[in-house]
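S.K.: So, here's a batch of structures to check.
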Structure 1
Amino acid sequence: MKVYIDISVLTLSTFVTGIQRVTVKIVLGLIKEGVHDIKLIHYNAALKRFQEVDNKAFVDYYTLGRGIKEHMITKKSVYVRDMEEGDIFFDLDAAWMSRMKRSYLLPLLSENKVKIVTHIYDIISITHPQYCLERGVYNFMDFLGAHLEYSDLFITNAQATLNEINELTKDFNKKIPPIKVIPLGSDFAAKTFKGEVSDRVRQSTSRPYILMVGTIEPRKNHALTLDAYDKGLKEMGYDLIFAGYMGWNMEDFEKRLKSHPDYQKRIFHFEGLGDQDIDHLYKRASFLVFASETEGFGLPLIEAVKNETPVVCMDIPVSREVMGDKCLWFKRGDVDSLVETVKKYTDDKEAYEKYKESLKTAVFPTWEETVSKVSEALSSL
């Protein structure tokens, strides 16, 4: 049985974060496990066909940092007509961004009796379109609509996402495929290659600081955290570090950030950091702030707790599901609540250390466990 995985978006990305990180971890795990015949493919829009990606080159690039990413893509063409009954097409990457629209592709696969599986990270583009690019919303509608029609199995990372899919489809009386909830792994720290912490990161962590990790985009609420800095966090003695690429629709925030009198003095923004830099930031942060209005999972929460970094998190359903009692919660959209939560644990050192000690008992899935469950889900077809 062949399992085709379209990694076109990953291979064209200039950075690996969010969904791209998850795609890499699951693909590497499935290849290593060896249960399925994994066929990685890349869609070449100019040639209007898929090309095979060399598995060994993929593994070497993403585990050893060896080779050139573009060279992973071979000249061997893969045609939809070659995918046949008994094969699986697994949409794992952010495929709604692909030039190969699923409303075109999936009917062809279905005609060939290929089983279709999709990983639905979230449906934020539909439930909260105000936080997304307009083009992305339309693309995701095409993607999700096609998968609702043709998929044999959905995989989500949280019950909260499953609930949202159920609620959405109930509104237009649409039957949905079976859904398996498989939480994401969290052990990104297990790396094959290491590097030195960069000087710019090391120099910015000499004072107590509050950290935010992840792409800077509207729903992540970086502006709220900057408000909190001005309304009390600075006065408590904290610097502020944003680690993540500047995303879409953030021009006003970027202007505000760079014009802030403390920018590059007590407020820092880093893009393109390596794993060793992120690890360093987590380990030395006084708090991680996670202020997202909506999420599919929220890996920075788990990564912070695994580094025994106290987490101050906006109270939303998916974060409650993933983290349980391992976060310090503040009221949704409330700057004062964020400031008060940090102040409480800044003033009460005993409570801070007791909470931090409790993080040592936190248990989260490993990527090996996640991959094993994904593999089982594929085998069930």
Structure 2
Amino acid sequence: MLKKVGILANGGDVSGFNAVIRAIVKTAENHGVECYGIIDGYNGLLKKDFVLLSTAANGEATGILPKGGSIIGSSTNANLFHYKIKKEDGSVEYQDMSDRAIENIKEFGFDCIFTLGGDGTQKSARDFSTKGINVIGVPKTIDNDVACTEITFGYNTAVSVAMEALDRLHTTGATHHRIMVLEVMGRYAGWIALESAIAGGADVALIPEIPYDINRVAEKINNRRKRGKNFSVVVVAEGAKPKGGEITIMGTRDNGKGVDNTKLGGIGQVLAKQLEELTGLEARNTTLGYMQRGGTPTAFDRVLSTKYGTKAMELALEGKFGTLAVLKNGKLDSASLEEVVGANTQIGAVSGNTEESNLRKVKMDDDLIKTARNIGINLGD
């Protein structure tokens, strides 16, 4: 019998975090289970920073459905298997703090931990599961790249924000006869760029899965100009790269092994400059950045998040631990965390775009690819 569960939100914030939290809490309350929020992602497990969550009057989980972000915080650099420790002399070392977190889980009496997050979060969830902790994951990321599920919560809101930005850029581009470049998130998967390009009527969509030829992009723009269209709209994922080239990075962090330390960004500005030189048209770049993450979730994400939260709690009540709540063929289901991480099975190993990672990327036979090509969107190849 479940008596007490913990919920942690980890990784970059998305719209829908709170909707999942609310759904888990409401479902748990209907079965007499206490819910606690674990503050600031995996950090909270280490620091024993827990707060009771309730949907009673004035409870922490009341009125949070439309709120963006996470009421229990999140963390983007807390891999407890390679945790950054600052020593008294100012030096830094990395230690495996997972056993201490496990002690805290057992001491507080958590029967299950819900991990709301993406690839890295679920990799750590799998590692804790391997060490005997009851864990159930919920797939979160605006990049939509978590394996074994058709869609992640937070993604639809990000696409909707990008679409609105494209609508606005269209009017400026048409007025001033310019090339308008929109850089969107998408480290290793081009879902946001591709779907927002279709929804927003863009002329070009460059994604990480298809290395682009800048001359083909310029050719598309020049052909539009020959037909009397003196402006073009280009969407580019932050992880897109030219043929034979590398991704554009702003720098690197030093958060140790087990997290992605690469800071992407800048490809939009690079493209704008190159296209201006190749076409003779003025080009301007807009980097959407964190606008994609923040704010109230769409109706779609509110419903999806609620479905995921209730499914996660159902899995816990059924004792189906070590799993991820997923959507398969349009229906709620579950997948083992082992399946989710794929070949990336080493405890504490790095998550992200490695040979062992099991990221869900855009495949060339996906309907979105076919649709984009059919309506004339140039994909840079």
Structure 3
Amino acid sequence: MKKVAILVNGGDAPGLNPVIRAITKTAENNGIECYGFIDGFQGLLDNNYIRLDGQKVSAGLIDKGGSIIGSSLNTIIFHYKVTNPDGSVEYKDLSDKCIQNIKDDGFDCLFTLGGDSTQKSARDLAIRGVNVIGVPKTIDNDVACTDITFGYETAVAVATDAIDRLHTTAETHHRVMVLEVMGRFAGWIALGAAVAGGADVALIPEIPYDINKVVEAINKRNNAGKKFSIVVVSEGAMPKNGEASTYEANIGEGTGIVTKFAGAGDRVAKEIEKYTGMVTRCTTLGYLQRGGSPVAYDRILSSKYGARAMELAMAGKFGVLTIYKNGKIDDISLEDVVGNNKKIGAVEGGTKDSNVRLVTMDDELVKTARDLGICLGD
């Protein structure tokens, strides 16, 4: 083991830089050169990278948000959008070029920091002979096979702070305040923030909601003299017999048109106001959840993940994802992480074949929410 490289894919998350720091410092302390591909898979495709070990750029990362080496927003190297000279567009598998870059550069291991789509690409590279080790990153906390991903605790802390602030406005003006948080397919942020912030309603993708149940819960509080309510809505929440609020968007080179989530909170707010007669306002927290410094928990977790990833590389154990399971850092095969999503190049998350970690009805967090009287819309 002489040279290793790191890349980040997908949306930024608090804890990315501490992971990069942990991998780099562990490598440096063992005489191994460490590099970072700029802007993730795009950097791998362009063979654009910088050295990290022993460099000034790698200093002071433990509390720094974002990623010093950037990130690719779902650049799919197995299905890359290419515009031909005649203006026509087609999708090509450019993974061979990426693999050749890794060989030519002499990298003995590639660390992939990302969520379910990222680790699917990592698994596909592993099948083609690349030494890959994944690290689970997403504030949504929905990567399979691990109990927690770095970035989640910070996102919940930010959402909880928002609820605390909305409480004062709601109580002062006797309003219903709706907070929309991230969580396309999994409601971990909404549920965690609702419990931590003392919300009255939490709507998550795993439980299609009945707006009548929500209205009933708010009216019950109102009749009891509690003239305000706090509602937390995951962006992927959907009504019974309905669909999530989405739109089609172009998010960059190499990707094309993708489905984005937006508007769930506004939809719920309008219906609450219509059926309760109470003034209802929606706040969409958006990118505030994934920016800024990581909380102490995420700094520690990220450091553990990064150090363990480098330990695995030195031990020659590849094709795995570092995970946190039953209170300790461990690892698991990327084959188990991707589940039934076996087709090479099929990296879109949230499909029926994707192995996304969802909130289950027997989870302690669900039980706690119900015990506290939080309405889950069912």
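Computed from the coordinates by the stated procedures, all read-outs in this text should not be read as laboratory data. Keep in mind that this is a model prediction, so the values were computed, not measured. Cβ atoms are built from the backbone, for glycine too; each structure is taken alone.
S.K.: In terms of Rg/Rh (Cα atoms, Kirkwood Rh), for residues 108-147 alone, which of structures 1, 2, 3 is highest? List each step's numbers first, then the result.
M.R.: On the way: 1: 1.09; 2: 1.02; 3: 0.99.
Largest calculated value belongs to 1.
S.K.: Where is distance in nm of label points 7 Å out along Cα→Cβ at positions 164 and 228 largest, in which of 1, 2, 3?
M.R.: Details: 1: 2.1; 2: 3.4; 3: 1.5.
Largest calculated value belongs to 2.
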